[in-house]
Structure formats: C-alpha cells, structure tokens
1. Given a value of 27.0 for mean count of other Cβ atoms within 10 Å over residues 69-76, point me to the structure among 1, 2 it was derived from.
2. Work out which structure the value 36.2 belongs to, where mean projected area of the Cα convex hull in nm² was derived from one of 1, 2.
3. Which structure, out of 1, 2, was helix-only ellipticity at 222 nm (-39500 (n - 2.57) for each DSSP H run of 4 or more, over all residues; to 500) calculated from, if the result is -14000?
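What follows is calculated from the coordinates using simple rules that are stated; it is not laboratory data. These numbers were taken from a predicted model, which means no experiment stands behind them. Cβ atoms are built from the backbone, for glycine too; each structure is taken alone.
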Structure 1
Amino acid sequence: MLLEKINDPKDLKKLSINELKELAGELREVIVERVAVNGGHLASNLGVIELTIALHYVFNSPHDKIIWDVGHQSYAHKLLTGRSGLFQTLRQCGGISGFPRIDENPHDAFGTGHSSTSISAALGILEARDQNREDFKVIALIGDGAMTSGLAFEGLNHAGHLQKNLIVILNDNEMSISPNVGALSAYLQKIMTGELYTKFKKETRSIIGRIPKVGEPMLRIAEKAEETVKGFFVPGMLFEEFGFEYVGPIDGHKIETIIETLQRFKDFSRPVLIHAITKKGKGYALAEKNPCLFHGVGPFDIETGCQPESSAPTYSEIFGNCLVRLAREDKRIIAITAAMTEGTGLTNFAKAFPKRFYDVGIAESHAVTFAAGLATQGLKPVVSIYSTFLQRAYDEIVHDVCIQKLPVVFAIDRAGIVGEDGATHNGAFDISYLRHIPNIVIMAPKDENELQDMLKTAIYHNGPCAIRYPRRRASKTPDSRELIKIPIGASEVLREGGKDILIIAIGSSVKHSMDASHILEGLGISACVVNARFAKPLDINLIGKLANEIKHVLTVEENTIEGGFGSAVLEFLSELNITGLKIKRLGLPDRFIEHGSQGILRKNLGLDAEGIVKESLALIQKAGHLYEPSAGYLMP
C-alpha cells in the first residue's frame, strides 16, 4: 500500500499524480473500515480526501498552518501526518481524537469541534506570523454549511479589511449535517464551471480594454459592467465584495486541478477564496446516497450499512415524537433547530408540520432570538440544540429570552457525558451556565416517561424553560399514557426510609444512584434516594426536611461540579446551619473530559453505581469496605 510509505506529508511530494489518486482510494478504504468498527464521522471525511492530499502536497505542514473547520473531516489529515499506526485507536479512550487537537500532533495547528471558527483562527495565526516576523502560509478549509454561521462572516470581514495573504478553501458539498438551508446556500448553488467563469472574465476585461478612456466616469461604468456580468455566472461576487480574490468553482475531487490551483495562488498577496465542489460520502455508495445517515455513525456493516438494531428509541427520538404528539393538539407549538434535524429527533416533526418547523442552519444565536420573537406573539417555540452548541447562544438566552421572561423552551440534547466525540461535545456545562440566569427553569428527567412529562410542563410554563437529557437509548419504549404537568420545583423520593445517607441525584444519574442504593443495602447501609428533577428551582422544602433528618448528603450529576446542581444544593443547605451536616458533591471534575465510551468514562469518573457507593462509604466514614469487581463489596 502507498499509505504505508507515508510517514510525513513531505513523502507525498515523491508521488506522481496517478499515485496520489491511488492513495486517495486507499485512504477511503482505511477510513470506511475503521469507522465501521469504531464509529465516527464518515461522509464528511470521505468528501475531502483529494483536497487533503493536495493541501499536503502543495504546502509544507507543520511549518505552513492548515486549519480545519469543525474538524470532523480531518481523518485523512491524521493518516497523512504520522498517525496511521494509531488510527485503530480513533475515538477510543486513550487513543487519538476524532478532531484536530494541538496537543496531539504538531500538524494540528488549531483544535476544533464546533463550526465556523477556521477563518477567524487562521487570520489570528496569520497576523501573529507577521507580528513575529515569520514566514509561512496559512490556509483555512471551511464547508458551505459552516458558512451559514455569522462567525465565519465576521472572519471574512476582518480578513478583507486587513488584506493579508490568507487562503480560504470553501468545501462546497451543499450540506452541513442536515441539508443546508437559507439564502446563502441557494446562492452558492448558482455555480458554473471554472473554465466558463475564467473565459467570461477574460473576455469582459478585453471589452473594457477597448473602451476609450475618456475619464473616470466611463472607467467606473466599464468596471461596473464587468461585475454585473460576473454576477450572472458565478457566486464569487459576494466574496470579492469582502475583499477576497474569488477562484472557481473547481472540481474538489480532481487532484491535478486542486494542486494546480493551490500552486497558482499560494504566494498571492491578497486574501483568496478557492471554491471547491465536492460530494459528501464520495467513494462509498451508501454514504453518497444518504450522507445524513452516515454523518456521525456507530459501528456498522460495510456491505449493508446497517448498524446493530435496538428495540428501544433514543432520547432524541422520544423528544421528537412527543413534540409531534403535543403539536397535534396545539397549533402554537413551533420547532427550531440549528442544522441538526436528524440529530435532535425532529425529522418526523418536520414532515408532519413543515410550516411550523425551522432549521436555521449553523446559527444558534439566531435560533434563540428568532424563538424569542415568535414567543412575543403568543407562539410556543421549542429550540432543540445540543448542550455544547447552545453555549454559542449564551448572550441571546440572557438578553433576548430571560430578561423578557419569554416562554421559550430549550430542549438540550446530548447533556452530560456524550462519549467518543470527546471534550468539544460532552455536555458538561449547561446547568452551570444556565443556573445563575434569573427567570429560567431547569429540568432533567430520570427516564423516558419523565422526559415527556417535562416537555409538556415546559411548553405550558409561562417563562423560559430548559430540559437537559442525555445521548443514549431509553430502557424501554415510553408509556402511551396521558402526559402530566409536573409542579415547578417538585422533586420526588424514590427510595424512602434511609437513615445513613441521603443521595440527591438529577437526570441520568438517578438510575446509577438507585443501583448504588441497592448495593449499599446489601452492606447494611440505608440510603434515601431523591430524584431532584429540577436544578432550578430546588425543592427546598423536601431537601431541607431530609437534610435535617439524614446528616450525610451526597449529590450526583453529569455536569461539572463547578456551579452545577450540587453547588445549588450546597448553597441552600449552607444557609440552614444544620449541626453535623456533611455534604459531598459528585459530578464531572474541573477539567475537560476526553473521548471514550460512555461506560468507560463514567466508570473512570466514579459516576457509575460503584463510584457512588465508594463516595457514599467515604462520606459516612466506612471507607474500610473493599471492592472486588468479581465479588462485590467485602466487609473489612
């Protein structure tokens, strides 16, 4: 295999064009085989193979800096930069990340995992180069989906102003994760061949050259004529108005064309945007046919594309189906997502209520303020966004929703430990970044049925409401019962009679806490378990009463302990001055959680049943109990 000879990008320069094409096929084969075993991002990676090869063939990484937007298209980059021997560990605990990381490899110039950061980061690196009087090239590769974000245009605007030699490659596959939406997407689809554009531009300039120069007015008219004609044929005028030289569109799968274009513009003195047309899932027929399905996948069968079946639905699917059920009864309910229709479980809603569903593209801030506007007119918007992506709309949550006490529902998917996607995707902070905002209610369900009840509760609450729920499958299909409204702030006691320790858990941690209570019971330790349900407001009456009776309190959550649910309980109980009270908070530590399976991460963090038992024993000063996985807990 040619790939076995590539230990560094400079090895690519020894290969012929035909060998580079052969290498592209090998990369596709390796990526499909590994993702089929480990899971990961497939379609996006298959679409940029030739672009990746060409970039490393023309430029000299890591001296030259290549910035990958989002980063879920960097697998070929990893294989070509000395990590092919580690590729079997992709997204595994202790293995290489599925995204670029500056602490993983010197060829990863900037860490990414969220969308639309590449242009701003690349411009910062370029400006630092000039400040430091260094000499290297800076290239940002961004997808057309990421271009729907305002951050990308902020970067374009500044780059056009500075007029430095930044190279931006627009990877246009007409998709983000879900199919692209919006005016910009439609604009980019107005494409002709690069040859036609070049010919027309040349002929237009020839015409201008023959116009007698009878003063500045005529010259301006002639130049305007060129721009007008260009606008009929190419989508480049937008970028040229930002101060970029627009090149393309070019075939993003034709290696020789990409190499020739990059070589021609690598030393260009001004910002240049190279528009490349690619196909998501290229080279694997099933991914080409259904790129949404093969965007982020678990292990699958290569021949059929089928993943292991499960009879239980995901929490995302339960949320989406419940929202459809509620929307049939109430025409005021509106669903909004940010380029994640499938991921957030809203596919059925979009089909059932196309006029009440909005995918705003990768524009989380706009999604929130758009929902706020809808709410002022009596509608009931539900904004479904992943926990880590909602961080991008923090100010809009504060300023546009909570200050005005608007009834917007935030359905926060992927809360807590997400798993193999790692630090950029684990939903570790949402309780903390929402809890201190006035007027908002924050809920987390213990199971699939409670999720449905909470959705109904949130929709009919007269104010901002957030529901956080995990990335996982439910234990069973939810009951088809009448949904109830949960009294705001009301928790529930799931295991009564405990006198030794009070375990107050929220969300997905409730099940592990209940499992821990059964283990403790076998050790003669009596535990009272409370399902808090609300991170804000707390059920202060119940928690205060139980803490007066049971002097050892353990809080459990899948959120950082810094400012999280446990902190809320601790703040409240500190005001009661209960004699002899001992409190321990159990949650995600004050560091970013790396990639790995949810089970392994939860065990390593002490957030499974065994970890909760260990912390309970330590809290009540019975840490002498020893644990052997094969034998259970042994009395000393």
Structure 2
Amino acid sequence: MVSISTELQETLDALPNKPGVYIMRDALSKIIYVGKAIILRNRVRSYFQPGARHPHKVARMVANVSKVEWIVTDSELEALILECNYIKQYQPRYNVRLKDDKRYPYIKVTWQDDFPKVLIVRTMDKDGARYFGPFTASWAVHGTLNTLRRIFPYLTCDREITGKDSRACLYYDIGLCLAPCIGAVDREDYRNMVDRMCRFLEGKGDEIVRDLEYQMHQAADDLQFERAARIRDQLRALEKVVEKQRIVGSSFIDQDVIALAREDGQACVQVFLIRQGKLIGREYFLLEGTDPDGENDQEIMASFLKQFYDEASHLPDEILLGEHIEEASIIETWLRNRRGTKVTVRVPRRGKGRQLIEMAAQNASETLAMLRAQWQSDTNKQTTAIAELQEALDLPQPTNRIECYDISNIQGTSSVGAMVVFVQGTPRKSDYRRFKIATVQGPNDFASLQEVLRRRLIRLKEARAQGGTGKPAVSDSRIMPRDLRPGIQDPFTLTPDLMIIDGGKGQLSAVLEVMEELQMLDIPVCGLAKEREEIFLPGRSSPVMLPRTSQGLYLVQRIRDEAHRFGLAHHRSLRQKRTLRSTLEEIPGIGPRRRSALLQKFPNLEAIRAASIEELATVPGMNRAVAQQIKANL
C-alpha cells in the first residue's frame, strides 16, 4: 500500500469530475508523468486506491509521486492536445515517448519566397513553407535531395535573385541549377518546377510524369527542341525513381500503415507511407518508456499516434493499425480538425489491408532485431574498452564515468576550456561544459588547465562537504551550462572514475599541482599525448601504450576528439560573430545598439545578406533607410 501525504490526499479529495490533464511530480518537483482523463477525479484517484494491483512500472511511478496537479479542459479533445504538448515539452520519465523526437529531420521548401529553396530542418514553423517528414535518418534525407536535385535543379545559394547577375555559378554549368539569377528562367517557371518536386514528395510521381510528357511534346511541337530535350532528361531520371515505388494497393487514397514490435522493454514502430496506392517510403521510430510490465500494445500505439501526428507534415486519408485502440475515435476527431477533412483509423481484418499490416509488423520485428544486435555489439565494445582501460591504467574500479579536458584558443586569444563526459563508453552531452578562461593572459595552456581544473574540483569538493548531492553553495557564472533543468543533477557534484587531460607530461603535471593543492589526489587522472597516443600516469616515467587495435584506445581517442570538437565549435561561433561585428561596424548608421539587435536577430552574415529590406527594417532600432544602407553595403 502506498503511503499518501496529507497534502497529496487533500489534492485527491479536491479533484473535479471534469475532463482534463493531470501532472504528477516527484519529491524534486520534476514532472514524471502526464496523462489525460474524461473524468479527472476517477482516473487520478484510481492510482492511489488501497489494494490496487498496478503493473510494476505504474507501481514504481505511484511510489515516486509527491504532488499531483491538474488542468481542467472543456472536452476530451482539448485534453488530448494539451497532453501531447506537455509530453513533448517535458519528456516525463514514465510516459511512452518518441526517442529523440526533436531531432528528426524534415525537408523544408521555402514556398513563401519568390524563388523557393530546399533545406533540411529539425523543426516545423508556421512560416508559409512546405514541410515533408519527419524522417528518421538525415543521411537518407540528403540522399533523397541529391536525387531530386538532378531532376528538379533548385536553388542552393544565398544570392538575392534579380535576374540581372552577369554570370551564373558552376551549378548552372553542370545542370544542378536553373540559374534564375541571370534570368535563364523566370519566377513562374521556377516555381512550377519546385511545385512539381513538392508533388513528387507527396507521392504524386505518376501525375508529374504525365505533366512532363505533355510539356515535352508541346515544346517539340513549338520547335523548342532544347527545352524538349531538357524535359526528356528529367523524365528519364524521374521514371527511374518512380519505378522503384512499389504498387501495393488498388485504392487511390493516401494511407499510413503502422505496426509495432516489442522485446525486453524495447519497442519499434514501422510506418509504411502509401500514396495513391504506391509504397513511396517507410520509416521506423524507436520508443522510450515501454517497460515489459507497463503499458499494453494498444496503449503504446495510442501514445505513438498522438506524438507522431502532432509533428507529421502530412496527414493521410486513412491510418491502418493491427489492433483496435480505445482512443481511436478521439484521435480521428483530432486529426480531422488538423487536416480539415476526414481521417479514418481502422483495423483491417482481411484482404490487402491485412497483408500490409502483416508486412509492416514483420519489418518492425526485423528492424528491432537488427538494432538489438547492433546495440549488443556496441555494448560489448564499450564494456571491453572500459575493462581494458581499468587494467592498462591499474585503476581501482571500472571507468564508467570519464571526463576529458582540453584548452583551445584562436591565435592565442579567447581561450576556452572544454569538458566532455562519457558514461558507460557513450557521450553524455547534458554534462558537457565550457569554461571561460578569466585569470590567464595569452596562450598559456598549462595555466588555463589549472584554472579549469581548480574551478571544477572546488565545486566537487564543496558538493562532497554537503554530502555529495545537490548543487554547491557557490555558483560560477564563468561556466557555460548545458541542460541544467530542474531535477537533473549538477555534473560537478559527480566524481569521475577517470579524468583525461589532453596533452603530455607538462599538462598532467600542471593539473596534479591543483589536485595536490585541493587534496583531491584520490581521483584517477592521466594525460593523453596526440602524436603517439601515449598515456601518461602520475608517478610513472614511461607512458602506457595501448595496442593499436585496442577498444580502450579507440575510446580514449574518441573522447579526446570529442573534446576538440566541442571546444572548436565554440570558437567557430566566436569567429563568425567577430567577422559579422567587424563587417557591420563599417556600415554607416550602424552603431553598437543596432549592431547588437542585428546579431540577436540573424545568426550570420549570410542570413543578413539574404534578408529583405522589409525584414531588416523590423529589427528593433532599425528603419527602412538604414536597412537599405545595409543592403547596399553587403
């Protein structure tokens, strides 16, 4: 039986008999579960009934609930929408969640522009553009666009298209751009070409082939033989792509066929994208929070549908599932409101529809088996690497948490310390940190390392004095945090199993001075010299040389390279800002305030060049005259 605090019991007693969303928080006030209910009072109180038999996952969740909040809505549909938003925003631990859902790429066509461009983005905005996706693999998106560009040669440059440029770029010469910049194609023809590409991405390949065939014959009849030949080449390339799209149905409606595979707490959903009776693509999505003793398949599928279609760029006429889900009717209503026309969720029992479900289910099972084999292989490599490092470096315990430190600067200025963290052989990017070097002048890597490690170890020492948990008493504004949301432990309170210092004996000696000063020599530390991949240890005159085929060596190299990348990425950003600032300083009428406003609005110089006068004029402190001055100077 779960013990309930007086405060929680008062909350349960006050629950209304209305639809809405309930939010469960733990003792640290972190959101651990979000749900919706037709009657809040009945649904939430059911978790805390004496003698209730919950699945193990739900029992664990209920035991961690310290506080319950709720939001009343006018209908179950409003509750569904609010639930989707909260799960996406807070990623609660006990909810079924799309794995890395914010990182899925989309193809974006900037249709709001006179001469649209095609981009790969990670989010959809309400900006008038057309979006296609989400896709699960960015490499597949790049491959798709490389193919499409040969058929539909769209713009990729940042030029302002006037049609009056003196010459086109190389892409025009090799047939990968129509060169509207020199007037080789007008706005209407260019947009027609981009529209055909969009229709192709929507699965209307046959329709585009017919249109192009008509245009080719028309051009030939008008004696425009060069244009007819160009369209003929487009047709040949397009037909090769269309031929690969498998005909799987006789109905000419858009369908998504969705199936689920589960094994040992892991779940994979396969989505077949069928457009006008043709299978134009398939994507798989991994889910988190699917414990074997938690939700059943129907509950997991309902959670997936809500999260997937909240982000999907296209809603089909019909969604085919392998099993009925309780929320099917409310999901249909939600999708109909989003699409503007009817969307049907159905479970085919026989015929072609059932065959498609079985094919998707088989693909989901095979995909999950392949991924599990890959994960097992990676886990074995990581376990081997950790064991090899422990043995080679004579460490008292496995190197489950490794921190690596590197100093980088731009020609001796703007020094920054980088700290990257690997846990169980994989990067934990939420624990990465950058340190602004404040006490060292010039390119002095030894002194910079000492400053970084002193600040890091002082924080750890303070945390140890407080019992090893919670944030230290003194904050350090010079440390640039990443992902310190409420409920996430400060990485400076955690003791690493190994600290790797990028460099040889000199860098290691500098760090050891700080560790001795702070009486923290209990933390294992080593220096990694890049030239021969030598590992230097305290008190040893000769370095440790790991075998070239060692998994341990691969791991330390990867950690060191990640520290370089993390530090240099910051410098790249600083360099871009400096270039932008210096360029803006030369433009008449641009003072510090306007320059700062421009830097906040636009990420780089190319973005300012590409912006219209109207967009520039909307920047705080700007006006049309100054915007024209910027365009003239850039």
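1. Details: 1: 27.0; 2: 15.4.
Clearly, the read-out refers to 1.
2. Details: 1: 33.4; 2: 36.2.
It must be structure 2, since only it matches.
3. Details: 1: -11000; 2: -14000.
Considering all the candidates, the number was obtained from 2.
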